[in-house]
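Trainee: In C-alpha cells below, several structures.
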Structure P
Amino acid sequence: MLRSLYVKNYALIEEVQVEFKSGLNIITGETGAGKSILIDALGLILGERASSEVVRKGADKTVVEGIFYVGGNKKIKKILEDNGIEFSDELILRREVSAKGQSRCFANDSPISLAVMKEIGNHLVDLHGQHEHQSLLRVETHIELLDDFGGLLGMVEEFRKEIHKLENLYKQLDELKQKEKLLKEKKELYEFQLKEIETINPQVGEIEELESELRLLENAEKLYEATAQLYSLLYGSEKSIHDLLVVVRNQLEDLSAIDKRFQSYVEEARSAQAIVDEITSFIQSYNSRIEFNPERLEFIRERLHALNRLKKKYGGTIESVIEYRDKIRREFELAENFEDEITKVEKKIDEQIKICSEVAERLSLKRREVAETVSKIIVGVLAELGIDNAQFEVKIENRPKKEGRCYVRLGKECYEVTSRGIDFVEFYISTNIGEDLKPLVKVASGGEVSRIMLALKSVLAKSERLPLLVFDEIDTGISGRIAQKVGQSLKNLSRYHQIIVITHLPQIASLADTHFVAEKVIQDGRAVTKIRELEIEERIREIAKLMSGEEVTQASIESAKELMGLKK
C-alpha cells in the first residue's frame, strides 16, 4: 500500500505531503482545484512519461516521492534484487524531472532506469483514468487474472514443470547433435591423437621410475669404480679397515685381561667390525650387479623424450595425457552409439510432448469453463453500475505452430506455447446494443472505462494482487442511484485493496475511510493546490457541499450525516 506521497513543484502544487491509509481514500474538491494533479504526480513514480512542462514555473525541478509498504511482495523483491537493491518492507520511489526535461529515478535512494521504475510500478499500482498503469488494459495480464480467479495456478505450475523437462530434453538432443557434428569434424585429428597416445601407452609414475633408472645407467662407470674402491678400503687391501679393526679388537682383548675396564670397548670394536662387514657385503653385492647397458640407456632416453612430448601436447602431466586419452575414447564410443542415443532422447521427447499436451489441454478446458463464469458475472456487475446491455467475453485463442519445435501437440497439430500453456487470452467488451465486441484495451478512456474496470476488479478482487487501485473520472456521467452502486462496489473492493478515488459525487465520498480535499488558494499572487485530510465535522460539511453546492444548509448537513450513516 501507499503510505505517503510527497510532491514538490509539480504544476499547481508547490509542496504537499499526503498520508494515505488502508481502505477507501476519497479525494474531493472544486473543479480545477488540482485533484487529478496529485494522481498525475503519482504516475511519475510509476514510470509514466514526463516532460519539463510539469515543472512549476520558476522551479528548477519537480520532485515526487512515494513510500510504499511492500512486505511479502515477492515480485518487487525480485526486481529490486535483480537490480542490486536491498529489499525491505518499505520501498521509497523518487522521481526528479528538471526544467530542462531531464529525468532521474530512484528506488531506496539507488538510481534506477525508467524501465525498472515502470516495472516496479506495474506490480504496485493500477491507475484508472488517463494513465498508462492500468493492468486490465495490458493484454498480457488478462490470462493471469483469469487464472487467479479460477484458482488455476497449481495447474499452471504443473505445466511449467513439464515444459521445463521438455526444454531440458531438447537441450540434451542439441548437445548430442552438436557433439556428433564436432566429432565428425575432428575425427581425423582425434584418431591421430588417440593412436599417438596409445602407441606410447604412458603409465602413471613411469617417468619417475625411468628417470631413477636413467641416473643409474648414466653413472654406471662412476658407481662401479667408487664401490670397487670402497670395497678395497674396507676389506680388499693389505691394510684394510677390516684387518685394522681385527688388530684393534685383539689388542683390546689383551688389555681387558689385565684391566677389566677395557672389556666394554672390546664389544664396541666387535660392533664396529660387524658394521664394516655389513657395509662390505652390500658394496660387494651392489658392485656385482652394476649393469653396463647402452641399449637400455638409449631406450630410456627415447622413452622419456616421447613421454615428455606427450605431456607438453596434452596438459603438462602424464595424468592429464591419460585423462585426455580416456576422453577421446569415450567420444569415439559415443560416436558409435550416437544414433541410438539420439533415438532414445527423441523417444523421451515424444513421451514428454504427450505429457505437456495432456496438461495443456486440461488447463485450456478449465480456463474456458472459468471464462464463461467470469463473463456472466461481469455482465451482471456492469448492469448494476449503470452499463446496461453490455456484453463481455473472455476470448481464448490457440495458435497453430507453423515452424520450429513442438511442445504441445493436439491431434496432428502443434500449438504455440507460453509458460502458462497454449491459451492466448484477451478480454472483449461491448457497452451498447448493436455494437460488436471489441478488445478491452481499445475501449475509449473516461468514466465508462473506469466503471468497466471497477466491475472487473470487483469480480476479480480476491485474486488480483496489485495492492493499490486508483480511480479517476469514475463518476463521469452517472446518476445518483448508480453512484450509490459504484460507491458500494468501491467500498467492497477496499476490503481487499487500498483504494484512492477522485470524485464529486456525495454517494461515493460518503463511504470514505479517509477523506481528503483538494483546494486551490492564492499565495504570493500565484495559484497553489493544497491537499489536506478532513476531520469528521469537516467531512460532513464537504459531503453537504457536494450535495447542495457552496451554500451549505442545515438540511444538507443532516442529509450528509444520513448518507454517511451517522444518523441513528
Structure Q
Amino acid sequence: MNKIGYVTSSAPDKISIEIEGLEYFEGNKSQLQVGKFLKIEDGNHNFAVASIKNITSTQIVKDEGSTAVWRFVLDANPLGALIKKGTEFTFVRGSQVLPVPTESVYVFGQSDLAVIFSNTADFNFKIGMLSGNENVPFYVDGDKFFGKHIGVVGSTGSGKSCTVASLLQGAVGISNFKNEYSETQKNSHILIFDIHSEYASAFTISDSEKFNLNVLDVDKLRIPYWLMNSEELEALFIESGEQNKHNQISQFKRAVIANKERHNPKIEKITYDTPVYFSIKEVFNYIENKNNLTVYEKDSKNYFASIPIKDIEYSENKLWDPIQFEASTGNSSHKILGSKVSKEGGFNGEFDRFVSRLETRINDKRLGFLLNPTDASGAELKTDDFEKVLQQFLGYLNKSNVTIVDLSGIPFEVLSITVSLISRLIFDFAFHYSKIRHSQNLKNDIPFLIVCEEAHNYIPQTGGADYKAAKKSIERIAKEGRKYGLSLMVVSQRPSEVSDTIFSQCNNFLSLRLTNKADQNYIKALLPDSSSELVELLPTLRQGEAFIVGDAVLMPSLVQLPPPCPEPKSASIDTYTEWNSNWRVIDFNDVVKRWRKEADA
C-alpha cells in the first residue's frame, strides 16, 4: 500500500488529512485530485473510504534563510468502508468506519477500485468506465436503476442524447449494430417520447439481427380522442378564457356522456371519463343545434321555439343530426326547456365561438391521428379496438422492446395532450395489470420505462393550461408508478425548468456537463451534501462524462459512458466547416412540397 499521510481531524461529514511532504504529494499527484478516492486505516484491519473534496497548500519557513517547506492538507468526504472478511475486503456504503487522528492514509490502488466497482449479483449493469481509471468498469444495480425514476441532465452538446441511447442499448442488448438477444425475445419494454426525431437511428439495425423497432410518427400514431379524460377533452375543445366557459363545459359534458351511452348501450354506468367510443361529429352537431335554439315564455314556463328545416318534432335524438333550427315565436313545435336559460333566451348564439372552435379542430387535417383515427383498413377505431390501441404503445403488435413516439410532427397545440393521453393509458394499464397479478399473489412481470426526452417542453416547472394535462399524467407516474412496475427517465438540458414534483421523485441522477448556473444550483440542491465536491466539476466535464449518484450506485462517481453504436441523429452541424465549403444548390421545390404536405396532412 502507498501511504501518503495521516488524519489530523475527523467528523461524520469531513476528514482532514495532512500529506507528509512535497515528495509524497508529487509522487502521487495523479491520485491526489478532487473526486479521487482515499482509504484510511481505522486501527482494526478495516479502512474508511473517502473522496477528496479540496486541496490546500502552504509554505512554511522554519528559520531565516532556510528552504521553505510545503505543507499539503486534504479535506475529504467519508463515503463508506472496506470491511475485511477473512482474506477479502467488501465495500459497505455509509460512515460505518470513522478514523481518528494519526491514522494512516493511502491512495487507492487498482485492486481497491475493483472491490468497489466489480460486477456482482446486485451490481450487474455496466454503464461505462470509471472516469480517470479507464480500466475499471462501472456497474450499477440494474433493478434499482431501471426500476426507479432516473434523471438525466446536461447542456446542449454534453452528450445527453448519446448517453440515453447508450443506456437503453445496453438494457435491450444492442452493441456495434448487433443484437445480443437475436436468438430469443427478451421482456424489456421501453417507450421513448422523442421530440426531435433522434432516436430511431440508434435502434435501427439489420433485419438479420431480429430486433423489432416500433416507431410511431404522426402518420402511424393512432390515439382516439374518445380515450381522453374530461381534462384532456376540455383542454382541446374549450377556450379557457371565455366568459361562458361554464356553460360550454356543462353542455359539452352532457353531450359526451349522452353520446357514449348512445353508442355503447350494453355498457352500464358510463361517465364523462369512461374510455369508450363517442362521435365527436355528432357532439358537434348537438352543440351547434343547441346554439340555434331559442325560447319563449308561456304560463311562467320557458319553452323551446324552433322550426326544423325538415318538419319534425324536437327530440334529443334529432339534436345529434346536422339539422339546423330556426328561431320562431309562431306556430312552432315546442317542449319545456330543461337546460339553463341565458338572459337572451336559450343558447341562441351563445356558443358561436365554441361551435367555431369545435369545427376548426374537427376539420384540422393535422389532427387526423387524434380526431379521425382509423385502423389499417381505413375503418374508424371504436370501443372494441381499445385493445389494439394499447398494444400499439406497449410494443405488442410486433413484439418490440423499444417503442418510439416521434413527437416532431405533432402540432404544438396538442403536444401536451398527446403526451398526457399516452402516459395515462400506460399508467392505467400497469395499474390494472398489477392489480390482477396481486390478486394472484404475484408481482407485475411486465415493467415499463417511459423516457421523457426534452422534458422541459411539456412538463415545465411553470406554465398555463396548455401543460396541465401532461404534467398531471407524468407527475402521477412519478409519485405512484413505481408500485405498478412503471418508471421514468426524465431527460432535460434545463433541469431548473422541469416540474419539481417529477425530479424530486428521481432516485438516480446522471448529470453531464451543465454550464448554466441556475441549473447547477438546482441539481446541487437535489443531491446529497457528500456529492458537493463533484457537482462543482459539472461545467468542466468532457462529452459523455457524467456524474452519477443514487440508490443504484455504491457511491457517487464520475463515469465516462461509451458512445452508442449506432448513434442517434443528434450530432451538431459543423457550421464553420460548411460555411467554408462551396455554395450549395437547394431544391426549394422539395422543401415546399414537404412543407405543404405537413400543413395539409
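Every number in this text was worked out from the coordinates using simple rules, so none of it is lab data. Everything numeric here is computed off the predicted structure, so don't read it as measured data. Cβ atoms are built from the backbone, for glycine too; each structure is taken alone.
Trainee: Could you figure out which one of P, Q the value 15.2 for mean count of other Cβ atoms within 10 Å over residues 72-79 was computed from?
Mentor: So the calculation was done on P.
Trainee: In addition: Of structures P, Q, which gives -17500 when helix-only ellipticity at 222 nm (-39500 (n - 2.57) for each DSSP H run of 4 or more, over all residues; to 500) is computed from the coordinates?
Mentor: The value was obtained from structure P.
Trainee: Between structures P, Q, where is distance in nm of label points 7 Å out along Cα→Cβ at positions 136 and 432 highest?
Mentor: Q
Trainee: A follow-up question, please. Taking volume of the Cα convex hull per residue in Å³ as the criterion, which structure among P, Q has the greatest value?
Mentor: P
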